[in-house]
Structure 1
């Protein structure tokens with residue numbers, strides 16, 4: 001899952017949110033530099049990623065992107081899932097609800113900027129300024145996210161074919177999300193409670 005899902009699956013707990021959002025920027029034993037709550041968020045992020053990557057819906061969805069993007073197929077699927085989550089009326093009842101969630105998330109994260117890993121600290125102002133979490137709702141936001149992924153990835157020269165794949169296989173990808181996310185959400189909630197007790 002990408003940033004919107006990780007924020008949403010932090011269940012409005014600020015330490016969990018921070019850990020969930022910075023996890024990809026925290027390597028190895030560096031997680032022990034953070035408070036126990038943030039460490040729990042980091043571990044929750046990794047459990048969510050493992051559940052996502054091994055789920056049959058994700059494995060199926062990767063086939064659409066793999067011919068062009070090989071090992072990066074999963075990264076494109078993460079962004080696609082955020083698009084469907086942003087448009088999921090079971091999770092965000094309206095466009096305004098998604099917008100309000102995005103603003104609440106940025107406010108919560110802003111209180112922790114002093115402890116952000118350097119790479120996330122550099123990225124966060126752009127996320128907030130361009131409201132990435134909200135803009136996953138729109139196809140153009142997905143196109144831009146694909147482009148950002150291509151710029152960061154060593155072996156991707158052009159993300160535009162990925163957007164074409166997304167448009168051409170929209171319904172099949174949505175069916176996968178509709179099957180997958182109702183299983184992921186309770187898994188994440190259970191995993192969070194388990195992590196808090198260990």
Structure 2
């Protein structure tokens with residue numbers, strides 16, 4: 001099972017998560033959010049990382065051209081969006097950028113985006129708030145790569161793992177303070193994903 005550590009705000013945390021074995025790191029670019037990182041900072045942090053970890057821009061662009069511009073400015077390898085229709089997602093993918101589309105745990109919504117994205121991220125409520133939800137309601141079978149997010153931590157990881165997703169996405173559940181990752185929590189989360 002793949003693991004994405006989201007809400008990375010510093011090179012120190014990026015390197016620590018990379019060393020702990022994370023498959024992907026998420027950089028939030030939502031002005032006004034507590035883990036918001038500017039595009040130039042994301043590029044700077046990413047430039048110090050090795051080539052084996054996927055760098056994901058988490059954002060809500062206004063269209064495909066806006067998304068592609070942000071991807072280019074921060075030099076990420078994938079984009080996770082909370083906006084955009086199927087045509088925009090396909091336009092982004094036609095430029096060689098991997099796309100993760102965030103959706104609610106609703107079958108009809110998942111089916112609408114399943115073939116227009118490389119993966120679907122299932123999350124309920126306001127993103128980044130650390131609120132867990134009933135992972136058993138997620139329509140996992142609607143897509144080839146399902147990512148579970150929302151309130152995950154080392155205490156509830158088994159509930160999400162039972163769904164057999166492609167990946168788990170964690171942020172606040174592995175922090176010692178808002179925006180600061182904790183090496184012991186990150187390492188334990190990744191270990192539990194892989195057993």
Structure 3
């Protein structure tokens with residue numbers, strides 16, 4: 001393996017870290033889950049640093065990195081909802097947004113051509129808020145010092161940023177699609 005592929009390899013390893021995170025949550029071992037989540041977070045920072053610092057960015061990396069993040073988040077949301085620690089309505093909103101983005105991306109790719117994944121600021125904020133929310137739920141149920149109103153407040157912030165981010169993607173990519181179709185005509 002070439003060193004320039006190291007960030008991609010780290011992203012792939014991060015995908016496999018989903019298994020111990022989910023297993024720890026299902027076993028109600030919240031402290032252990034936090035350790036695995038921290039390892040995943042560190043790996044995310046490391047692959048990003050290596051890619052940017054050494055110029056090892058690639059199209060594959062631009063897909064693998066957010067995919068690894070999303071896989072960890074979605075699996076955490078599903079598991080925490082299964083355990084009845086996250087409301088079902090919030091999981092549905094998160095999943096609908098993500099499915100909308102994936103379906104829109106596939107349709108855009110096959111109908112209009114290749115596109116570069118460019119997360120917006122609201123999308124990046126949404127990801128951070130979702131991560132903070134998952135951590136807050138795990139902290140709270142792991143008997144760490146956190147009050148329940150923090151988790152509840154964060155759930156509504158996740159709702160707001162998820163909806164706003166989804167709408168942003170629809171508006172921005174619809175506009176880009178219209179511009180491309182106008183140029184073709």
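Observations on the model:
- Structure from which 104 was derived, volume of the Cα convex hull per residue in Å³, options 1, 2, 3: 2
- Identity of the structure behind -23000 (criterion: helix-only ellipticity at 222 nm (-39500 (n - 2.57) for each DSSP H run of 4 or more, over all residues; to 500), calculated), options 1, 2, 3: 1
A short reminder: the numbers here are calculations on the coordinates, not readings from a lab. What you see is a predicted model, and the numbers here were worked out from it, not measured in a lab.
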